[in-house]
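Please find the structures below.
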Structure 1
Amino acid sequence: MRRQEEEIGRAPGPGPGRRRIEFQPMAGQIGNPSMNITMRMIYAKYEGKPVDIVPVGEAFDIIAEFTAEWPEGNVSLLNPWTVVFTAVCEQDSSIRAYGKTRFNSSPKSDVMVLDDPKSIVMPDFNCTFRIKGWGHPDWELVSVPPGDQW
């Protein structure tokens with residue numbers, strides 16, 4: 001995540017009414033052993049800019065830049081697959097969001113906004129988000145992994 005620190009830069013400390021956001025990438029569940037999701041960069045976006053500190057009560061999005069591949073999946077328009085990223089705050093698991101996208105090709109590099117069901121609102125404490133990447137063929141009809149596995 002060194003690139004993240006270089007591109008975002010470090011803001012001065014949190015200060016009154018502002019809290020720090022950190023990310024902990026985790027291994028997720030891949031629906032097929034030959035699928036691979038590589039997180040290139042995970043960051044928070046507030047007022048259109050990458051940040052690591054957000055004012056309490058303000059909405060922000062989590063952005064995942066990644067590369068996904070399923071070389072053995074015979075991916076095509078008729079055989080698509082889905083990538084999902086989940087984010088959950090370690091300090092309060094009710095603070096969570098996910099994003100998902102469908103691919104008709106492999107490998108694929110993309111940028112995903114984790115804003116479903118809505119943008120996250122910064123709580124009155126520093127928050128470390130566990131981030132997991134998930135992949136599955138669309139024929140499995142799995143939309144989003146169960147919340148207790150995030």
Structure 2
Amino acid sequence: MDTIIWPNHLAAAGTKTHDIQFDATQYYIPLVGSNLPARETYIKVQSKNTLASANGVNVQILCKDGSLIVYSAGTVSPGVPLTITGSQLVAAAAAAGKSVDGVAGFAAIVTVNAPEADVFAYANMIDSSGAKRIPAKTFKGYIVE
């Protein structure tokens with residue numbers, strides 16, 4: 001079949017005719033480290049969305065071989081911070097048969113199943129010299145802290 005036919009519309013097979021968008025929020029975390037007890041990263045996510053189907057959180061972890069694995073971090077209860085630690089992500093990579101370097105650090109993408117206007121996020125790293133903010137970047141390139 002070479003064409004898809006709708007009333008008054010023709011499109012060649014393979015032609016993109018629709019964009020499907022997922023109303024979710026993504027944050028790029030450029031540096032996640034974990035070297036317990038010396039250093040740990042804490043990513044905090046909150047949401048004001050109260051829909052029952054919203055607020056699921058997945059984290060894509062960038063592994064040493066360049067692949068991404070997905071870790072299900074749970075669901076945010078509206079108004080209550082969900083904490084994701086660097087050690088959780090290191091363990092998730094190991095459970096998937098992959099590795100990350102918790103000492104040198106690695107990147108992650110946090111996806112929350114809620115519109116950006118409903119989600120609040122920040123990340124910090126705590127080590128012997130104190131706490132440091134890690135800039136989280138939205139899909140559009142905006143930095144949130």
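No value in this document is a laboratory result; all are computed from the given coordinates. On a predicted model such as this, the values are computed, not experimentally measured, just so you know. Cβ atoms are built from the backbone, for glycine too; each structure is taken alone.
Out of 1, 2, which structure matches 15.4 when mean count of other Cβ atoms within 10 Å over residues 113-120 is calculated?
1
To which of 1, 2 does the computed value 1.2 (distance in nm of label points 7 Å out along Cα→Cβ at positions 25 and 65) belong?
1
Using relative contact order in percent (Cα under 8 Å, 6 or more apart), single out the structure from 1, 2 with the greatest value.
When relative contact order in percent (Cα under 8 Å, 6 or more apart) is calculated for 1, 2, structure 2 comes out on top.
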